[in-house]
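Have a look at these structures, which come just after this line.
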Structure P
Amino acid sequence: MPNTEKKKKIQTVSQKKRIGLILRWILAVFLIAFSIFPVIWIISAAFNPVNDLATQQLIPENAGFDNFVALVNTDIFPFFAWLWNSIKISVLTTVLTLSLTTMAAFAFSRFRFKGRQGLLKVILLVQSFPNLLAIVALFSINKQIGDVFASLGLNTHAGLIMVYLGGAMGMNIWLMKGYMDTIPRDIDESAHVDGANDWQVFSKLILPLLRPILVVIGILSFIGTYGEFIIARTLLTKRELQTVMVGLQIYTSGQYTQNWGVFAAGALIAALPIMIIYLVLQDQIVGGLTRGAVKG
């Protein structure tokens, strides 16, 4: 009898595990399908000559490159100028973000000064507010700055980059500081004993060890800036200066509502830089985030 009861318990546990595994697989398949379906639909729309997302077939009958040709040949919408604007703004924002974030995180991680903890909390608190709350203020500030420094006001890429820098610093400083805290301070002390100053310690010893988290923050900054819409739409009103995310919206609004196929083609091309970056560096993203989360 005892052996029979044990076998029944083992079978019951085994059945529960099997049911749990099946349910997890069903959930995983559902989530994957839910995530991939919009992408497949956009790909289908890009090659479908019918400019209607609602009535199109998943596999178009007369698939072709008409939408891509229309995207390239139009003189009204400078798609590749928008794409270049997005890449330029994203690259410059990423480089400046990495430079400022690294130096700020080094100060918070290695130096002990009055108000250090308070500043870190303020940075985190400010970061918790959504960008939408500051849209009106950002527009007003940029307009007033433009009255004094025209190159930093509205309808300037430099002004938009300055706004992006301020919005990205908070979380990036925390990520960088968390990663930097995992680096032993013995390295700093040994270098100081050998006569190195703080800048030499930072540039020669600490900075080379930050490569994984630099890649993570760089990619996140690039992707966040590249895909941002609301702030860019508010601060850039001239068509030739707009980013690709703002420009694509024009295809689906106003008198150009029927250009869904061209919009889908543009969306596919615009997604290529992000896809390439992520596919090449995805391992370093996971590794950098994991190690940076060890300490805060």
Structure Q
Amino acid sequence: MTANVTITEGTSKLDDGFEVYTKTWKASPEQARVLFLHGFSDQCNNYEDLFPYLASRGITIYGFDQRGWGRSVPTKAHRGLTGPTERVLADVSCMLKPIISDASASTPVFLMGHSMGGAEALTYSSLDPDHLLHRIRGTVVLAPLIALHPSTRPYGITVALGRIAAKLMPRFQMVNHLDASFLSHNEEKNKQWLDDELNHDTGTLEGMGGMLDRGAALEEGQYRLEEGKHEGGKTRILVVHGNADRINEYSVSKKWTEQYCAAQDKRFWELDGWYHNLHCEPELEMFRAEIADWMLSRSGNLKGQTL
């Protein structure tokens, strides 16, 4: 049965009073809920080929433009102004709490992220800063930014100097252009991304430093995901990465999943020949159906599940 989908836009105030843009794809009937974390120079409206489909399968999607990105940018001075990692994780908690609190007992909540947001989802799941993970059914990450691909990776000395500068000028903005041809095989989607001024490619020294530091902590195994963390005392995780991704290095995602994630219910799904924006690739139908199937097979009452 196909669910009815209602799309609503709005705003939400975070715990420090900052207001972020929100968009919800509400499914009726509802079988699961997802809080989605987008990537660098990204926004929740860039997933129009994924979110409506998931909602039609009964999965409500709660999207928001993270502070400093998309429509959560009051002025140009706020572009990329994400704050440090502690602030980023606190924002995730602020968005999660109402989604969890008003969900019915039989409606599970998943945390999902892409690229920068994928690494944020892994970091959040590993650290569980506000002890909410036991209310989350599972984590899904797409092409996570654990390590940049060698073709886009900055020199070590550049990173080191950037960390020093970030302490002195944390809000200093830098434009870091992504090569749109690396995003997907879909040239039309790549051009749409390039032409949208909301994808502004602007980060702050503090924000970009935090992003790279989170990735390094994951890559080095400082951030690990142990068994028994999610709802019902079990960890459930799906990591998806294309092996032709030239923005984030897929082999590092695979290594993290295999070596630093102790979950019994884990899967690393390697997509052969796929680029970075998995939700824009030619075989989208197969990809999004598998994502929905993974979550729905872990939804409903925990009793009797064998996964």
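Derivation of every value follows stated rules applied to the coordinates shown; laboratory data play no part. Every value quoted in this text rests on a predicted model; they were computed, and no experiment measured them. Cβ atoms are built from the backbone, for glycine too; each structure is taken alone.
Out of P, Q, which structure matches -23500 when helix-only ellipticity at 222 nm (-39500 (n - 2.57) for each DSSP H run of 4 or more, over all residues; to 500) is calculated? Going label by label, the one that fits is P.
I have 29 for relative contact order in percent (Cα under 8 Å, 6 or more apart), calculated from one of the structures P, Q. Which structure is it? Of the options listed, only P reproduces it.
Calculating distance in nm of label points 7 Å out along Cα→Cβ at positions 94 and 118 for structures P, Q picks out P as the one with the greatest value. The maximum of Kirkwood radius over Cα pairs in Å over structures P, Q, that is, the highest value, falls on P.
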